[in-house]
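These are the structures, in structure tokens.
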Structure 1
């Protein structure tokens with residue numbers, strides 16, 4: 001069972017947890033993680049569209065203990 005990242009389903013939380021795990025291993029910065037969440041939502045909007053919701057982004061940001069600016073210009 002993965003952590004709760006505020007996704008609508010456990011399957012969604014698992015998908016986001018995979019991003020968090022990769023981010024830890026590969027030492028991603030916040031803009032890279034955010035891009036991963038955006039790509040997940042864009043590739044699979046029906047299943048993971050909420051990956052870009054503020055609650056999900058905040059949960060991931062906090063889980064990875066970032067201290068850089070949360071808002072990233074696109």
Structure 2
């Protein structure tokens with residue numbers, strides 16, 4: 001199922017499909033390891049519009065809510 005990163009539940013994993021944004025946003029996400037076909041896991045429980053914490057490889061990364069809305073993932077169910 002294709003969903004936005006903000007729609008994943010805490011502990012749920014998925015594979016990044018696309019980052020819908022400008023060249024700068026895409027480049028920033030690639031630099032921190034969030035790129036198409038990369039497996040990520042959502043760590044944080046979403047409370048309002050705060051940052052979204054994910055695990056990508058061995059790193060935990062906080063992504064602003066607005067940018068997290070632009071990351072489309074395929075969930076693993």
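Given a value of -4000 for helix-only ellipticity at 222 nm (-39500 (n - 2.57) for each DSSP H run of 4 or more, over all residues; to 500), calculated from one of 1, 2, which structure does it belong to?
Source structure for this number: 2.
1, 2: which one has relative contact order in percent (Cα under 8 Å, 6 or more apart), as calculated, at 31? Write out the running numbers ahead of the final one.
On the way: 1: 31; 2: 45.
So the calculation was done on 1.
Of the structures labelled 1, 2, one was used to calculate percent of Cα pairs over 11 Å apart, for residues 16-55 alone, giving 67. Name it.
Clearly, the read-out refers to 2.
Each value in this text was obtained by applying a stated rule to the coordinates, not by laboratory testing. Note that the structure is predicted; figures quoted are calculated from it, not measured.
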